[in-house]
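Listed after this line are the structures, all set down as structure tokens.
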Structure P
Amino acid sequence: MSNPVSVSCAKDVWTKVATAVTSARVYYESDGTATIPVQYRMTYRQTGAAAPLVAEAGVVLPLGDRDNAALSYRAEHGEPVDIYIKPIGGAASVVVHAPCGGAVEQTQPSSVVSDVAIVAAPVGGINVPNDDGIVMDGSKDIAFQLYLLGGQTNGHVDRTATVIFQVSDDVLVGAARQWVTTAAGYDQGTDATSASWSSVGLTALGAAVDFENVQHRRIRANYTFSAAPGTDHPGAVVIAERRK
């Protein structure tokens, strides 16, 4: 963990106080001059994006810390961001703890994919939530809940839906990011690791899959169907994730 960093902020302008952080707590205080800020404002931008303008869109005001003693802002983000502070009416000094200490932060469940009437057979599979995957910066554990239904043709021929997981550390070959299929997912239902999860026909599969101490920057799911289900008995892929 890095040492806390103190940053001086001029009054009434945005000052960047942290760069490319996913976990931080920012404490606010006057810089000791006669004029005390009447308000502290905070916003953030995805790392590398332009600094905020005069407009106040996206502003967050500070709250008390867990002891309700010092004004602060707790930042927890799924990807790296730059944090900006604007003290109103007076200059300020802020102290940035990044990553912040204290209790482990866990994200709320988030949808990865919710396709519930699939009548196509994607060639090469579909990467979800997208080709870039989920950025794990700031998190080390991730859990997925799966619901799969292979479906059938209109003539009642079973189709198979299969999900795998892939990881990447942004190794590029040419312009293509390289992904590696992982067999390290731990299935809570079977009490064992697995490389894939499948549903055949109208027998749905529900699974809770954990990845602990993920050492890779990105993770994504990929689903395929053996062939297209019919409109009378479509397939389904629903996946949610939660990180800490």
Structure Q
Amino acid sequence: MSSVDVVWKGHCRNLEARYRLLGYVHRLARVSDTYLRQGERPYLSLVGEGHEALPRPNIKIFDETLQGPVLVSSAIGPHPETIVARALEAGLKVIAPKNDAPQLIVLDAVRLRGLDFKLFDPRGLYPEIDRMSFVFLECPEHHFLDGRLVQVTHGDKLYLSSPSIRLCSYLEDWTDCLFAWTRFFLMGDFWWQRREELQGYADYRGVFEELQTARGSAEAEDATFDAVLSTFSQHAEHGIGEVAKLAKAGKA
């Protein structure tokens, strides 16, 4: 099966909801990190000689103000043209690339809070594009940017874009469950695209609604996230087993 890039976006100005989401995501990141640290596992990797991935922490925490210039992609929201219009109204500089890439809003500094983490895959197929980002841009002076999820890239300038990850025949359906949970319980405008927009949400929403009615919102939120974590571990263990079989067959 071919690989797929999963993209997600969200805008949450409710601080309490943001912090709750980050608490849950940190739990997921720690579980992923536990698998990544099990060096005795027979992982596969496509990183060849002379192309070693740069060392990055499995979990990177953001809780800092970074000085600019910072380039913010207008595509961090579902309607880039609206973000650009709001930026111009606010007197911010906007850069229009020569190609069809999204326009860039220039900020002097940004406050970032959240985390990005390496998502465990025993095959190691996509170094450096195998991370999940749940980093919030805190910019209360500009409401159209404040509380938006971003992915942070360091280069000549700091670049903020829409979070994304590449997957292939592993955890694809699971991402639908995680993102549906996020949209239903914590971020009503959370959006993602795997092969389709909001893939799987209609089905998951029905399950969440039934559980919410039966057990109350808070308990349903906790219980369903526990199920998200459990399902992640099941996929990880299955993947480890499959890689072990391939490794054993290769030595035969």
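P, Q: which one has helix-only ellipticity at 222 nm (-39500 (n - 2.57) for each DSSP H run of 4 or more, over all residues; to 500), as calculated, at 0? Derived from the structure labelled P. Starting from the value 20.7: which structure in P, Q was Kirkwood radius over Cα pairs in Å calculated from? Answer for the origin of the read-out: P. Computing distance in nm of label points 7 Å out along Cα→Cβ at positions 7 and 143 across structures P, Q gives 3.4 for structure P. Supply the structure label, taken from P, Q, corresponding to FRET efficiency 1/(1 + (r/R0)^6) of positions 167 and 231 (r between Cβ atoms, R0 = 41 Å, to 0.05) with the calculated value 0.70. Label of the originating structure: P.
Bear in mind that the values in this text are calculations on the coordinates, not laboratory data. Keep in mind that what you see is a predicted model, and the values were worked out from it rather than measured. Cβ atoms are built from the backbone, for glycine too; each structure is taken alone.
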